[in-house]
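The structures come next, written out as structure tokens.
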Structure P
Amino acid sequence: MNELDFKDRRVLITGGTNGMGNAMAHAFRARGAAVTVTGTKPAESYDTDLQGLDVRQFDAGDPEQVARLVESIEKLDVLINNGGMVLYRGQEFEAEGFQRVLDVNLTGVMGLCTGFRPKLALRKGCIINVSSLAAFSAVRGNPAYGASKAGLVSLTKTLAVAWARDGIRVNGIAPGFVKTNITQVSQDNDQISEAIVQKTPAGRWGEPQDMVGPALFLASSQLSGFMTGQTLTADGGYSLQV
């Protein structure tokens, strides 16, 4: 038996048009899954590899779009809530900015989870919520991002308990500093980037591909069938350093 065979499975990955989500999408597709990915722009706007993927333009902060996406996908085995946003220059301290980030990173995720619950239950499927190290410590300058990611960790635990009898497993991944669009500001600052590398025992930034293994593991009912409510930290050891 191949524990990582996803033939005849349907996978939805929000934020799958680039970065970690795109790496995950191609990993699932290579293992036989039909993969739908979402992004905030039209498919032709991306310079990433979208070959073989069902691409949808989608804003998780819009409840109507959440409802339409749920309705448009007939069956689902794996829901990966990877999409997210961050605002810089103090925008998250303003009510409008704070609310916008929570709408996308947390409320929208809840909408997708509840919307797809019946379909996931029919397939004994699973949910993977992509959180962040920001869930476990202060994030200077980004209160909404930190709060939303902390909320995802708690939401993962709660839904795991609430929906276990449905046969739905709910787990999460908390990436460390990974080279994606959302961390580009830190990557471009040599001083910040070097400080991150120095504090990471692995001695480097994470790559999107580093999140593929945890995602495949959590999606496999053979490998992680008795796991639910857990958030795996994948940070090269960063969080272990005082």
Structure Q
Amino acid sequence: MATVTDESWNPTTGCTKVSPGCAHCWAERMALRLQGIGQPRYARGFAVTTHEDLLEKPLHWVKPRHVYVSFMGDLFHDEVPDDFIRRVFDVMTRCPDHRFHLLTKRPQRLARMDPRLPWPANVWAGVTVEDAAHQWRTEQLRRTRAALRYLSLEPLLGPIDALDLRGVGWVILGGESGPGARALHPDWVRSIRDQCVAAGVPFYFKQWGGVRRKETGRELDGRLWLERPQQPGQLAFEALQSEG
């Protein structure tokens, strides 16, 4: 998500593996590296941790930003208290000039908490779907009242020939990178792209990945696919960004 947001905010860090997409978790590698050099926020490594002192950080940003929430963890992990999640939403509600991107592999909890959470227009919610076996996460996502719901097919580990795009406003796709990266087949990517085009859903191809992801790039059939959703207020939001 680093290429579709311009800021990260980590009121929580840490996670545990729940599905095949977690096998080579880059965030876990980074957390353990930071622990090794004595970074105090990662004294517990990749154990789930809440950071009270970072809760109000977005309130101090002046320029509008696209923000990835809990970039180094999963806000909806079972070990994050309900009250802390509600406080994160309260901060996002108080920052209407910023666009917040939530991404989880635990949509059951997201859906369960939905009635007790405010959903301002600047908060988007997404789920990771790394293969056809995990499309059930999309159904849970549809139960939320998020202003925009999106899918992150990253790392995509297999073909999804019948991607369920009902109620989905954006699809982001990427290959795995780093040590042990699993290959991304071009036909898997083309299939998702074609399904998005047919459904009128913006498609963002992030990277081919691999051990040397900068060399493999992100062109698909000779062009970049960097589509983003448009919503009421989006043009004004982007104008504020350019003025800032």
With helix-only ellipticity at 222 nm (-39500 (n - 2.57) for each DSSP H run of 4 or more, over all residues; to 500) computed for every candidate in P, Q, -7500 is reproduced by structure Q
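Looking at structures P, Q, which one was FRET efficiency 1/(1 + (r/R0)^6) of positions 36 and 108 (r between Cβ atoms, R0 = 25 Å, to 0.05) calculated from, given that it came out as 0.95?
P
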So mean count of other Cβ atoms within 10 Å over residues 76-83, computed for just one structure, reads 25.9; which one of P, Q is that? P
For the read-out FRET efficiency 1/(1 + (r/R0)^6) of positions 140 and 164 (r between Cβ atoms, R0 = 35 Å, to 0.05), a value of 0.40 was computed from one structure; give its label from P, Q. P
Which of P, Q yields 14 [relative contact order in percent (Cα under 8 Å, 6 or more apart), calculated]: Q
Between structures P, Q, where is FRET efficiency 1/(1 + (r/R0)^6) of positions 60 and 196 (r between Cβ atoms, R0 = 41 Å, to 0.05) highest? P
Suppose mean count of other Cβ atoms within 10 Å over residues 52-59 works out to 17.9; of P, Q, which structure was it derived from? P
Source structure (of P, Q) for volume of the Cα convex hull per residue in Å³, for residues 92-171 alone, computed value 70: P
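Readers should treat all values here as calculations from the given coordinates under stated rules, not as data from a laboratory. Note that the structure is predicted; figures quoted are calculated from it, not measured. Cβ atoms are built from the backbone, for glycine too; each structure is taken alone.
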